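Dropping the structures in below, format is structure tokens.
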Structure I
Amino acid sequence: MAAAMNCKNAVDRPAEYWFQEAQLTLQNALKQEKLNTNVARNLIIFLGDGMSLPTVTAARILKGQNNGQPGEEGFLSWETFPHFGLSKTYNTDAQVPDSAGTATAFLCGAKTKSGVVGLDDNALYGSCATAAGNEVESILKLGRNAGKSVGIVTTARLTHATPSAAYAHTPARGWECDWDVWPPGERDCKDIAVQFLENFDIQVALGGGREKFLKNSQTDPEEGTGERSDNRDLTEEWVAARSQLGTAKYVWEKTGFDAIDPANVDYLLGLFNPSHMEYHTHPDIAGEPTLAEMTQKAIQILQKNPYGFVLLVEAGRIDHSHHSTRAGRALYDTLALDEAVTMAQSETDSQETLTVVTADHSHTMAIAGYPARGNPILGKSGEAGTDQLPYTTLIYANGPGGEETMDSYILLGDRPDVTNVDTAGDSYRQQAIVPKSSETHGGDDVGIWANGPLSHLFHSTHEQHYIMHVMAYAACIDVDKAHCSPKKKFGSVAEMLRDLRFK
């Protein structure tokens with residue numbers, strides 16, 4: 001962690017500096033008057049799970065401080081995108097949402113209930129009988145129907161709430177493998193892992209969650225066993241099915257991942273942990289690729305399709321870090337997303353690729369107190385409360401940090417004294433007001449940052465399900481195609497045959 005900066009040397013600027021900075025920003029804004037109205041060949045949606053606006057701000061400051069700057073003046077990669085809006089995140093039955101209902105909104109274009117995946121509001125949570133007829137298709141399925149290649153990259157389990165909304169339809173987000181479908185009377189519904197195998201053709205899928213694909217009699221290559229009770233190894237079934245369509249590979253650790261040549265692989269499944277992948281700052285037993293590395297490999301495989309691709313990339317562990325009130329981990333996983341977005345921008349052309357960065361919901365972390373400019377964002381605020389004890393700049397409304405605070409009150413009569421505590425340490429829990437075993441989501445709006453064709457359609461406060469409709473419209477895979485250019489004319493017989501291979 002960067003040490004506290006000398007404010008005078010680091011940040012004192014005359015008025016001319018700020019005038020020049022504003023004029024440069026103004027000139028860049030004026031250049032945006034010429035809008036990109038191309039048809040989007042490619043669509044990429046980056047999802048920071050739980051990436052609230054305070055998370056973005058704090059990660060921005062941390063990024064700058066890690067580079068020896070005060071931090072506040074910097075930008076994350078997506079903050080330089082030309083267009084921005086806000087997303088209202090509520091579920092149809094909840095003021096503060098969950099990740100399943102929100103993922104269904106931004107991927108499938110319709111709001112729904114908490115805990116429900118790929119089904120509209122007519123479905124009832126946990127009721128298999130209400131699923132049939134209420135399915136809503138994702139932007140990935142629409143893209144595949146249009147001949148595009150599709151992929152998913154996540155640091156969570158591949159069967160977790162956000163990625164599952166890309167391919168599954170289930171009234172309970174927790175039904176990730178057959179053993180999870182409960183009570184047994186609901187087992188007419190296929191579990192999410194089986195739906196991944198069967199629902200439609202996803203060419204690249206990288207993340208965690210091996211336990212949901214392996215038999216409960218199988219020893220996991222890292223630790224434990226699988227969880228499936230139906231005697232099926234879905235990794236073997238996936239490779240066998242996809243090998244009928246092209247070259248298919250399954251990998252489970254970084255060495256195998258690094259050996260994959262995108263030019264010679266058509267289908268790639270990577271499951272790098274029994275459950276979720278590790279936090280960005282944590283080592284894995286067998287080694288894991290970073291979010292940026294997975295994003296790059298996915299793009300290199302998918303972009304071979306002349307009709308383009310649709311890719312979902314989720315930084316899933318931002319959310320888990322916040323739930324444990326460990327803000328440092330959340331910020332470093334946000335910086336991992338920053339690296340992935342930078343990677344994607346270098347691998348694609350913004351004239352033909354619509355890139356959207358957003359979050360599914362917020363969290364209760366706040367940036368508080370009156371810390372000096374350049375003060376370490378993971379440090380103390382520089383002042384004390386009325387109890388004469390210091391507190392950190394980042395703090396939560398509820399969560400496990402509240403339990404530790406409550407215990408300290410019971411034992412010592414005061415809040416924990418963090419004077420000599422390394423609050424930037426990886427295991428440090430920020431204090432919270434309300435004690436809870438897991439910090440909750442927040443209900444405030446989250447950001448939508450966009451770059452590429454028709455990105456200017458994100459421009460104000462939007463309902464969350466609007467995101468999917470903009471992406472479909474931009475790629476001409478929506479019902480409205482009046483704005484679309486004529487069908488492509490083939491330049492040669494060889495090009496025609498190459499293109500037809502993907503249809």
Structure II
Amino acid sequence: MKKRVSTLILLSILALVSCKKEEKKVVEKKQESVKVFEPNWESIKKHYKDPAWFNNKKFGIFIHWGAYSVPAFGSEWYPRNMYMDSAQFTAQLKHQKDGPSKEFLHHQKNFGDQKKFGYKDFIPMFKAEKFNAEEWIDLFKKAGAKYVVPVADHHDGFAMYKSNTTRWNSVNMGPKRDVLGELMKAGRAKGMIMGASSHYAFNWSFYNKKDKFDTTDPAYADLYSPKGKNLREPVSAEFKEMWWKRTKDLIDNYQPDILWFDFMLDTPDFREYRPKLAAYYYNKGIEWGKEVVLQDKNFYEEAFPAGTVIYDLERGKLPGIRKLPWQTDTSIGTNSWSYVTNWKSKTTNSLIDDLIDIVSKNGNLLLNVGPKSDGTIPDDQKDILLEMGAWLDMNGDAIYDTKYWRTFGEGPTEVKKGHHSEGKNKAFTGQDIRFTQKDGKVYAILMAWPKNGKVLIKSITNDDKVKSVKMLGTDAKIKWSQNNNGLEVVMPKKKPCDYAFVLELSL
């Protein structure tokens with residue numbers, strides 16, 4: 001009996017040792033696998049492939065929300081502009097005359113001297129008492145969005161998450177809640193793809209440093225940055241290392257599916273960190289077992305070589321098809337990304353037209369909302385999101401999971417190219433048409449209702465054997481004919497919706 005027990009014990013020990021060895025092999029193999037990407041462009045170009053899932057989702061929500069929502073004046077750059085007291089700085093502001101900025105004057109009138117009441121003093125006022133992550137996610141789902149990208153930290157230096165690298169974060173101060181974490185949890189529970197954006201690199205030179213402001217007080221250098229008073233002081237090695245630790249903290253603890261970066265990362269100051277970031281994040285994606293998306297503007301130089309990240313355009317579009325996936329980020333607000341009391345919303349029609357135009361050119365739309373400081377999303381923004389969602393419920397077949405066609409569209413209205421070009425674009429007409437395709441069908445999307453009740457689609461030639469034509473959202477029989485000039489379609493008597501109109505062509 002003793003011999004049998006001893007044998008069983010020995011066998012158990014051997015089995016345990018064997019299991020431990022196997023576990024060690026698995027861990028070692030996993031560790032090897034996450035080192036696919038090396039921190040150089042040759043390695044990244046060799047191994048990187050744009051995730052197909054991103055190109056299929058088409059529509060996401062951006063969220064600019066932070067302590068800058070408390071003054072609710074100017075824009076999310078209030079923290080910078082409230083210290084702009086002279087022409088030296090205001091010259092950097094568009095449409096701003098020499099002298100103090102409007103934010104500087106507003107601050108002194110409403111909050112007092114910037115030495116006694118600085119930006120830091122807004123943080124205790126940022127309480128987010130009505131913030132409900134699940135309600136936000138429900139709204140975004142109703143809007144038809146497939147992914148959400150909250151701002152994790154803006155130029156102001158305040159982290160909207162539980163940071164392990166700065167005391168200036170939403171768990172320690174202000175709301176005393178992990179805003180990003182709550183949104184991540186609520187979004188993922190409801191099938192949303194969740195990302196995060198980092199604007200922190202520009203924190204280095206975001207604030208004007210003068211002795212008459214609190215920005216030079218060393219007690220707050222970890223919020224206002226350790227930069228000195230010299231406007232041209234290059235980014236220090238210590239700050240860049242802090243940026244890197246902060247970025248890794250965000251990646252490691254929240255595992256964002258999408259990681260979006262603002263313009264400062266594109267500058268020469270951060271050149272050595274860009275391949276380091278891409279390799280680290282892509283390897284983490286492999287470790288997590290998912291394809292992740294890194295987004296950048298390539299604002300000042302080709303910071304990230306083509307085909308190594310998803311290209312992003314701020315408040316601008318492309319005039320034609322880009323075969324590599326890309327994205328436009330823009331705001332519902334024409335005058336701000338964060339909530340301001342004089343917020344001006346775009347029209348639902350213009351935003352739906354933007355979405356269609358972008359998708360026809362192989363892009364995605366990341367549309368920003370600006371909640372109030374208490375955590376409520378204003379009704380005018382809600383209404384627009386719900387109207388977009390209703391349109392997508394009816395016409396989403398022409399948007400989601402589609403590919404670009406042989407031409408993006410036709411019509412007289414041209415689209416301007418580049419960052420911050422949206423203000424130069426004209427409204428689309430009934431002669432403007434955009435195309436997408438999926439599952440053997442081509443979708444011809446009319447950007448407005450044709451004036452004479454019929455439309456000629458010139459891009460559909462005699463070589464395209466049209467079998468049937470229907471309009472999404474209606475059972476009305478569509479009259480059509482095909483000739484040498486194209487496909488002529490007679491519109492139904494009643495519009496199926498209030499905005500763009502989709503013809504589904506079976507070829």
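Bear in mind these aren't lab numbers, they're just calculated from the coordinates by the rules spelled out. Note that the structure is a prediction, hence the values are computed from the model and not measured. Cβ atoms are built from the backbone, for glycine too; each structure is taken alone.
With mean count of other Cβ atoms within 10 Å over residues 115-122 computed over the structures I, II, the top value is the one for I, the highest of the group. Out of I, II, choose the structure whose coordinates give mean count of other Cβ atoms within 10 Å over residues 75-82 equal to 24.5 when calculated. Matching structure: II.
Looking at relative contact order in percent (Cα under 8 Å, 6 or more apart) for structures I, II, the greatest value goes to I. Distance in nm of label points 7 Å out along Cα→Cβ at positions 227 and 419 was computed and gave 4.6; which structure, I, II, did it come from? This figure was derived from I. Can you tell which of I, II yields 27 when percent of Cα pairs over 38 Å apart is derived from it? Structure of origin is I.
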